[in-house]
Structure I
């Protein structure tokens with residue numbers, strides 16, 4: 001392995017796929033930084049779970065796909081067709097399938113939930129919030145340099161999946177959810 005530092009970024013610029021150099025606070029770099037942070041938080045979740053835990057394979061696959069997503073985010077649209085990393089075509093369907101499967105196993109939830117509970121559930125909730133921030137940054141980038149729609153949809157569904165995984169983890173550990181308050185539409189229908 002060569003040197004980890006290049007000194008190339010000491011003046012506030014960094015390279016992107018294709019050789020262009022951009023400011024370190026460029027929206028493309030900011031979006032990828034959020035995805036990198038998300039990937040790291042998912043790695044923390046995996047470290048909290050036993051190796052044989054049912055989430056390990058799912059979370060590992062998500063981490064690998066986030067690396068592919070990052071490579072596409074780092075590549076300007078004009079040259080994205082030469083990116084050697086192929087996006088899975090079924091990322092959104094995978095997330096939706098897992099959300100549906102786990103939701104069928106969950107108790108009804110008509111409340112806003114306070115993040116917390118077990119360490120794994122709390123970290124999954126943290127991952128959810130990082131995914132939402134990454135999604136916001138991706139939409140900002142998308143307006144400047146269009147991204148594949150699959151990436152935008154995947155990030156949206158991924159945050160939903162992380163929420164469901166966090167709730168399911170609490171339920172599996174028999175840990176009660178801390179409720180904040182009922183959803184507004186539920187309160188109105190019940191006369192609250």
Structure II
């Protein structure tokens with residue numbers, strides 16, 4: 001089933017998937033209910049919850065994720081409160097990324113076909129946030145998007161397609177405004 005979830009093709013959730021997902025949601029609950037000052041315990045939980053959580057990475061509470069295990073945090077990533085991950089497939093957040101409050105990274109989606117949606121079909125496309133990106137408050141990144149190294153995404157942006165490296169981009173839909181020199 002994992003291969004099917006990562007294929008970009010439609011699939012249908014099974015009871016086994018829901019059972020496995022419950023394990024990760026329990027870890028997420030533990031993280032969100034750990035005292036904010038207990039940084040060691042929060043880091044321990046995140047190392048178990050996430051696919052990767054490198055040195056210096058930090059996530060403010062509350063934090064939301066469909067799974068957690070499909071998301072990889074590089075070194076020195078900072079995620080402010082309200083980060084939401086629809087990580088039914090891989091979300092890669094490389095080193096030195098800054099994530100503002102209430103950002104959503106949404107790698108999972110549903111088909112346009114009404115018949116398939118009635119059957120609860122879903123498909124997923126990976127998201128990559130390259131090194132030293134800054135995602136402004138309230139940004140939403142949709143399935144299949146890569147944001148290039150050193151780029152800045154303005155607050156409230158809806159990122160529907162790839163953003164090149166070394167640019168400032170914002171808006172709904174998000175568009176490149178200028179290069180960053």
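Coordinate-derived values only; no laboratory data. Because the structure is a prediction, the values reported are computed rather than measured. Cβ atoms are built from the backbone, for glycine too; each structure is taken alone.
Taking Cα Rg over 2.2 N^0.38 Å, for residues 40-127 alone as the criterion, the top-ranked structure out of I, II is I, with the highest value.
With mean projected area of the Cα convex hull in nm² computed over the structures I, II, the top value is the one for I, the highest of the group. Computed over structures I, II, distance in nm of label points 7 Å out along Cα→Cβ at positions 56 and 80 reaches its largest value in I.
When distance in nm of label points 7 Å out along Cα→Cβ at positions 24 and 112 is calculated for each of I, II, the greatest value falls to I. Have a look at I, II and say which one yields -19500 for helix-only ellipticity at 222 nm (-39500 (n - 2.57) for each DSSP H run of 4 or more, over all residues; to 500), as calculated. Derived from I, not from the others. Comparing relative contact order in percent (Cα under 8 Å, 6 or more apart) across structures I, II, the highest value is found for I.
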